[in-house]
Structure P
Amino acid sequence: MTDDDAIARFGLPAAKEDRLEIRSLLDGELAKIPAGEADESLIKCLAAQLFSIGEVEDSLRIWQAKASSFDLMCGLDVQFLCGAGVEPTRGYLVDEDSDEAREALKYLDECIAADDFTDWTPGQWVEQTRRYYGIA
């Protein structure tokens, strides 16, 4: 599957009914990273599709994708962690008791302090991502 295939199959925004399948595909691509066989464009697309569904629980899965390689840390925008909104995502990460959640929260807070979320909304980000993928 390519990112074009994922867009054709799930759309953007993706449907809530496709959430588990998108998560499964993302997990499959992430598992290929150690062997150098992952498609980072597909990972970014699947993360964008999960983001578009807006479930706060997916913020850690998207963080896992972002933190899985140097290229993804740089190429997968922090805004994709916040499909449910910035404050709900912060609240979720605060409540999660894991090193991973603390790392994601620290990074998110640094980006908030750097004004990466000024005048930002999930809906606006979906529209910007749709333009990136050439979706009218």
Structure Q
Amino acid sequence: MQHTWTPRRQGNAGEYSAIQWLGSVGAIVGKPLIEHSDYDLFADFGAGAVRVQVKTSTNWVRGRFVVALCTRGGNQSWNGIVKRMDATRCDYVFAHVGDGRRWFIPTDAIEGTTAIVLGGPKYAEYEIERGERLQARPKATQ
């Protein structure tokens, strides 16, 4: 049985990737019991928990990956409200992109509230080891 690669499945793959990496570097990792709009995971490296927002992208533009930081509803009945990234609501962004590259970026280093572009020099110091490739979602048909 082949599963359709949906936005939710891609997001789940990103969370699994983050959990794996955070655990491999010694963090105790947890997930809120209920969905939390400000962060997906928390990680304790021994000095207290930090909040981690997980983002994924297969959006390849001019040799870089564009990663959306804002949330636009998340369901079919979108009300038009865009929730922008706010560094006070989480401590790190874990980003996993299509070719398997990953970043763990402190939110106070992020310049932008709707999207960032990864794969160039700007966030290079926060790149961590690669994970699995993400499947590209099929393009919507008209």
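Across the set P, Q, distance in nm of label points 7 Å out along Cα→Cβ at positions 51 and 107 reaches its highest value in structure P.
Computing Rg and Dmax of the Cα atoms in Å across structures P, Q gives 14.9, 51 for structure Q.
Using distance in nm of label points 7 Å out along Cα→Cβ at positions 99 and 115 for the comparison, can you identify which of P, Q gives the largest number? Largest calculated value belongs to P. Thinking of P, Q, which structure, once helix-only ellipticity at 222 nm (-39500 (n - 2.57) for each DSSP H run of 4 or more, over all residues; to 500) is computed, gives back -4500? That value comes from structure Q. When semi-axes √(5λ) of the Cα gyration tensor in Å, for residues 27-82 alone is computed for each of P, Q, the one that comes out at 26, 19, 8 is Q.
Values in this text are rule-based calculations from the coordinates and carry no lab data. Bear in mind that the values here come from a model prediction, so they are computed numbers and not experimental data. Cβ atoms are built from the backbone, for glycine too; each structure is taken alone.
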